[in-house]
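Pasting the structures in now, so scroll down.
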Structure I
Amino acid sequence: MKRRSRTGSRLAACGIGMAAVLTLTTVSVNAAADYPPVTYDRLANAQSDPGWLTYYRTYSGQSHSPLKQIDASNVAQLKQTWSYKFPAELKQGFEATPIVNGNYLFVSTPKDNVYAFDAKTGEQLWKYEPKLGAESFKTACCDVVNRGVALYGKNVYVAMLSGEVAALDAQSGNLLWKKQMFEPGLGYAFSLAPLALDGAIIVGTSGGEYGIRGYIAALDPKNGSILWKRYTIPGSGEKGAETWPDGMQAHGGGAAWLTGTYDAATQTLYWGVGNPGPWLAALRPGDNLYSDSLLALDPKNGNLKWHYQYTRNDTWDYDGVNTPILAKIKHNGKDYEAIIHADRNGFFHAIDRETGKLIYAEPFVKATSVTGYTADGAPVQDESKFPKAGTTIDTCPSFLGGKNWWSVSYDPERHIAVVPALHACMSLSGKSVSYMEGLPYLGEGFEIKPEPGSQGYGELQAIDVDTGKKLWGHWTKMPWNGGVATTASGIAFSGSLDGHLYAFDISTGKVLWESPQLASGIVAQPSVFEIDGKEYVAVLAGYGGANPIWGGPMAEVAKDVPRGGTLYVFALDRS
């Protein structure tokens, strides 16, 4: 087992990566035994599992737990069971969801470290610390974050900023294999939690601001060999290439940087695609497929079943990666197997997941560039909101979106989605730009502004998914960047930048509990799990991500939020 040198420790403390990749794995002599293998059958039936086996708990993307032990009558009795403070040099955003299988709890941290704990006691079982070179951080757009791991068999899988996907032994933390998917520092990166399917580990690239050509890929869980690879921007001569000026597809963006969802019944993989490149749409007239789109894919080969485009010829960085959540809805008297999705462009969508046709789209924040949708599902976009080189426009929402990547939770019994919304607008100025490898490829400058008439930057909303209409909202002066986890007992857990984890009544929005002051603000999603008949809630606190880098006045109102990461686990106090 390799040990970390003192020189390496000093470099890491300064935030400087080593040129070589050094793998450090530390194993506790008291590591828990009897790790339960995570089979495809368990993943496909994860809703009945007491753990939290995958990024959104289940393939559906609902981030909803069937547990009921913690409810409105006793949630005020929640107490901290244990916590773990991560090394001081990790002062970036902690964006991972705690993943739980049996007694094992796994989290990833900034700079792609992975930790395993005993979920009941907090004992650290092992940690994996890849020493990434400085080039791995060069084209990380929005902090050096990692959003979590995937479990499959007896392995843990992590995708890294360096372009590597690694498989670790879940019980010991030992490195089993690594696959280099691209060279770091040239534009591509990985920041998402992989998705484990039947015999495949699915990943998608980051890098939409650097002129990449995004892709989604499936890897063999046994050795990392590539099973298939699908580019999100069609190449010259491929279907959809005609929606681009010839030659611009090669650097057309379309990053696929957030974990998708999966319908096991129809064997359909749903994955969101990000913004086109460069940002300035005047340089690339056309619809620019498949940017800002939802793709329905065959998981066996990556072939496209259908697509739906939320924003065409996007010039506002409205992206399209936000989670496509599987839901059953009743709209205008008709039942649908649907995808629900809160888009960066400010609209909450319901899409027929069998056909890809729009059911409805309703604004959930102020939206002035995309103003609505036609009867056939095409976005209606205000032509005066497209900047050209040397001109400036004002629009809402900002490029950070009406909602960014933060997880929505959907309660299928109450037909309510709980959405962390962002109320901000922007000025956007156009300027000429040419592609240069490894450098930003934007063609626009921006200035964040408050949304006129809003009560603050943040609002946790509840939306009736049958209609798309808001039921309640909980406002905050600071942005609400925490993901949401709901439970069958009617509780919604979500954390805020003020350093508290909250429990809300899903139906009314009433605050039922808030944690004591935590060490930092929360930008991650909680997970809810059960061990030996006891229900727990876990969340990472650690402010960072896009807001402090790009948020302007939103970053200013949060400037006093402490940095650094801590994992917290709560349970009912029965004393």
Structure II
Amino acid sequence: MSPTPSPSTSTNNAASTDDNRPTLAERAHRAGVQTSYVDVDGNVVQTSDTALEGVLDALNAESIAPLPLEPVVVAWEGKLRSVGRFGTSRSATRFDIITEGGDTFEGEALGDHDHWHLDVDLPLGYHRLTIGSASSLVIAAPQKAHPVEKPMWGTFAPVYALRREDDRGIGDLGHLRQLIDWTAAHHGNLVATLPLLPMFAEPGVAPSPYSPASVLFWNELFVDPAAFPFDGSVSFRGGPSRTIDYDQIDVQTKALIDRILDDPRIDAWAHQHPTVRRYARFRAYGDQHGRQWRTWPQRIRSGGLTDDDVDSGRARWHVAAQWAIDLQLRSVAASSRQADVLLGLDYPVGVHLDGFDIWAHQDVFVDGVTVGAPPDTFFAGGQDWQLVPIHPEMSRRSGHAYLIEALRHQIALGGLLRIDHIMGLFRRWWIPAGGGATQGAYVNYPADELLAIICLESVRAGSVIVGENLGTVPPGVNEALEEHGILGMFIAQDHLDDSGRITRKPPASCMALVNTHDMPTFAQVWADRPNQAAALEQILEALHTGPADIVVLSLEDLWLEAERQNVPGTTSGNWQQRIAPTVDEIDQKRAVRKLGGART
């Protein structure tokens, strides 16, 4: 395995043996597993031997033979100066680079004990370097992501929560289009929302948008029955309930997609999106045999799923659903840009345990462990998010192809992408099966390579990047975000005095918010205090005139909503609350006066 630096300070896990075999701590260091970490209170916490052994078993790093060259090398601003090498004594040899555009660069590489030294200036893009019989992916990336071109403000709301009179019981892309128009009319420049990715339907359960079935496709529950490719002739009435009945919405959506199955344009679109047929087969087989693909027959669970294994009608339905939602979402995104409003999408930490992406990319995902967070102030027992981690080295050897595909799916569409828990680019808390969230260990990731991909894709798409850097942030993360033009987040609610004044000035390079969907609403925080509306207006005024590049207000704070969308650590009542007023009624809320003009 290629060497990975570890910030660990501990070397005391397991003593050396008489036969000079490496200690557990030495094995962990070589594999990029941290033997200690600094917790939220600044204390150094030693990783247990049990956790280290479980994570090392899952990584299986010692069985991965080293490559002659590092599989990935970053050339910031296209300047390629060296690439790591292993196991060669030659001091000079020829190299060639074939660029993404087909051009060729050639020259002589000079070697020392662990690097080949080159001196090449490349165009931005993904290129292939060859030295002898070995090759590397070269990511020639801009130093910074696409910038925020002017101070802006915007609104946040989950799409599912948006409401109109006599709608079908869930917010859809028609509601989202209406909110974009409303925001533009008030000189706002952003509408942010939760992930719009597909989820598994489970009777009686509101699915979490942060546990998607895939990050490569869209959630068909959000199709607008009144928009193309539908003719608007089907009317669903959801009733006045502010709680989404996902079972009923699932039935409605199935009936809606059934009406377009014979449209010949589906096949032409699918031809341009070849992965969708594999996704459709996966979902169709799961519809019939259960979504837990690890229990499927060996050939199928290993990825060998063919058209003959599934009901063709079910597979067709999933292709049609993706066609419809993709067309509609691209239309909404295009009209949003025309209105000078960025559509803010959200990239989650991972994929559901039973998700398509893990099944389809088993070479880069690691079964037997899950991702979460160690104990902190709010979660004394730690958190297990039940998400499967990507193997850092195997991702490198694939050229990070899955990550690039997943980022491109969203980054080119909206104009702004928020990356949830951006610290995961640097390290992730791996939890071995059966160990519990406290018995995990941090695994290092090739942050420089992942940041290079994000910067390159961001600039190509003209999309701003925001990193969710809340909670325990290891040293170097915020500095790296600043270096690469990635905005952090500032939560005003965490920095208020008793009079409602913000006690800490937000940095310029950030998205400033009153709160997030995972936090208590402003009305909950200010519940025992007088003049809630006036206090909120004061906060919004301070943010609006402050230095933050972007200011975002949750719609629900406009009417001092007391119920929150999600309570982390709980399993009921989340992800299904609809907003109290309709989108047409938002103007009646007084706090909007503080956001009634452009920021300068």
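Structure above, values below:
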read-out: Entry that produces 1, 7, 15, 19, 19, 16, 10, 6, 4, 2, 1, 0, 0 once P(r) over Cα pairs in 5 Å bins from 0, in percent, for residues 48-239 alone is calculated, selected from I, II; value: I
read-out: Given -1000 for helix-only ellipticity at 222 nm (-39500 (n - 2.57) for each DSSP H run of 4 or more, over all residues; to 500), calculated: source structure among I, II; value: I
read-out: At a computed 0.00 (FRET efficiency 1/(1 + (r/R0)^6) of positions 40 and 264 (r between Cβ atoms, R0 = 25 Å, to 0.05)), which of I, II; value: II
read-out: Label whose coordinates, when Rg and Dmax of the Cα atoms in Å is calculated, return 21.9, 69 (choices I, II); value: I
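Only the coordinates and a few stated rules stand behind these numbers; no lab work does. These numbers come from a predicted model, not from an experiment. Cβ atoms are built from the backbone, for glycine too; each structure is taken alone.
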